[in-house]
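**Student:** Next up: some structures, all given as structure tokens.
What follows draws every value from the coordinates through simple rules; no lab data is involved. This one's a predicted model, so the numbers in the text were calculated from it and none came from an experiment. Cβ atoms are built from the backbone, for glycine too; each structure is taken alone.
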Structure I
Amino acid sequence: MNKIHVITDTDSNLPLDLAKQYEIVQVPITVQFGDESFADIYELDNPTMFARIDKTGKLPTTAAPSPAAFSTAFQKAFESGAESIICVTVGSAVSRTYESALVAANEMPDRKITIVDSEHVSMAEGFIALSAAEALKAGASHDEAVAAARSLIPRTYLYGALSTLKYLALGGRVSNLAANMGNLLNIKPILTMKDGKLDLLEKVRTSKVAMARLVELLSNAVGNRQIERAAILQVINESGAQEFISQLQKTVKLPENTMLVDFCPGLSVHTGVGLIGCVLVAKE
């Protein structure tokens, strides 16, 4: 095992097998149904969560990992032989996870721990953590791996389209009336990460238009640059994701190792079933 360990949170959406391959530890977001708590991705999946939401008509709450959760992860890393830690978190503007990691690191002033604010969510964050781990595997130093991770931040792009406003209404983010009207009119909100914040970019009508608009936005974002990494995100909508990949490939040359990833429950609870999204990392 490398003497420099990489730690992230489950909002990174890194598939468990990939995280294991690169020895990346993911500290879980908590998903809470009343008095019951579940560790995101380890104890809860999307089909189970949404079946429960549809049955009860209520959304669970989510909570960022506590400083204690990061302290435990850091301590385990050092006990297993780590000499330093690189911790990549979900964007600080959308979650308190970064703050928790920072508090935990400050409790260990004699240890070398670098907290990287990814300024992203999902596989946009995941690719940043992965780039640090890949750099370390190739022989990079702690600081070189941190630099490699941070270099991805300005050239990573995330766009997604919601299939329904139902779950935004359940969460109180839009009124039931607005959600019902939106669904009646087949409105599909398009989201992106902008300046480290999750931003409602625009609303379009019909899934077909939404997919075409996603392709256009992604193509404009990367321009003529080669795509270094790519991930297609979905929530219980693999057929829609495959259709979107077919459309995107007509405009953007995707790498052979493009990943199809389930949006994790800690994130999908806010977007709902049917989401289609994409993360692209452009080469420097």
Structure II
Amino acid sequence: MICLIGTLAIAALPPLNGFVSEWLLFQGLFQGFRISSHTVGILIVIAGALIALTSGLAINAFARAYGIPFLGMPRTRQAAHTREARQPLAGPSLLAAACVFLGLGATLVLTALDRVARSTTGVDIQSKLIVPQLTVIPAHTDFSGFSPTYLAACLVAMLLVPILIYLAGRPRAQSRRSPVWDSGIVAFKPRMQYTATTHANPVRVTFDPLYQPHIHLERTSDDPAGRCGPVHYRFTVSPIFERYLYRPITSLVRAIANLARPIQSGDVNLYLLYVFVVVLIAYAVYTS
């Protein structure tokens, strides 16, 4: 449960703190449309699209991060009988409670931040962000509004609806359980379930033109199904950002470090000479 709360929070799903902060980020960004500059408007559209793309990728990534280990089947006997013992829960529980509080009590947090901002900058942000009935309205009352507390109550009520429908329509007779049709599979095995790579495959296919993946498949036999021997599969991704962004920067830093290396020769006499030269320069600047 603690990991689920953290996953929902970092994936910016309602009504936790990640969703509230992302909503405020979008609202602050969209307020820029009040500026008459066309360049600012284009930049806002691009920034909004990038944030939306990042949000979708975060949901996909953390759905995989939570679903594969917690909702999947154990792949080994050791994993099936693994139990957590004497794990500290106070710290993670406190963080999970903070995620819930920062989401449901966003108005209280903004009220506390208003006191800090008012004492340091003299700006009153509470009148611009908060209105009565636990609602957050950024900057303008005619733009948009949001109440995390009411949203949480609405979500809880929506979760109760299917439970009430099930209880109302539950058959009174004794139920009978039977296996469902699963395309002729006798028994579902752990090797048949989704893996992390399978879950990420749609994202990988979408960003193929950017990352330019290379797939190498090697068979030890001529049988296309690989029944006469093992099949070796290797997948590599071209490091676009590392090659064109980080590598030139690191090369420049290394070149500067190589130029500065003779200065750090390890000779104490040379270091004393540096100190003497710096003192002379400081004296000359001071006297002039």
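**Student:** Of the structures I, II, report the one carrying the highest value of FRET efficiency 1/(1 + (r/R0)^6) of positions 146 and 194 (r between Cβ atoms, R0 = 35 Å, to 0.05). It would help to have the intermediate numbers written out before the result.
**Tutor:** Details: I: 0.90; II: 0.50.
Comparing I, II by FRET efficiency 1/(1 + (r/R0)^6) of positions 146 and 194 (r between Cβ atoms, R0 = 35 Å, to 0.05), the maximum is at I.
**Student:** Given a computed value of 1.7 for distance in nm of label points 7 Å out along Cα→Cβ at positions 66 and 202, which structure among I, II does it belong to?
**Tutor:** Working: I: 4.5; II: 1.7.
Checking each candidate, the match is II.
**Student:** One of I, II was used to compute Rg and Dmax of the Cα atoms in Å, and the result was 29.6, 102. Which label is that? Write out the running numbers ahead of the final one.
**Tutor:** Working: I: 18.7, 58; II: 29.6, 102.
Checking each candidate, the match is II.
**Student:** Work out the source of 1.00 here, i.e. which of I, II gives that when FRET efficiency 1/(1 + (r/R0)^6) of positions 26 and 122 (r between Cβ atoms, R0 = 30 Å, to 0.05) is computed.
**Tutor:** Working: I: 1.00; II: 0.65.
Going through each structure in turn, the value belongs to I.
**Student:** I, II: which one has helix-only ellipticity at 222 nm (-39500 (n - 2.57) for each DSSP H run of 4 or more, over all residues; to 500), as calculated, at -18000? Display every interim value, and only then the final one.
**Tutor:** Working: I: -12000; II: -18000.
Clearly, the read-out refers to II.
**Student:** Looking at relative contact order in percent (Cα under 8 Å, 6 or more apart), point out which structure of I, II has the largest value. All intermediate terms of the calculation are to be shown ahead of the outcome.
**Tutor:** Working: I: 21; II: 15.
Looking at the calculated values, the largest one is I.
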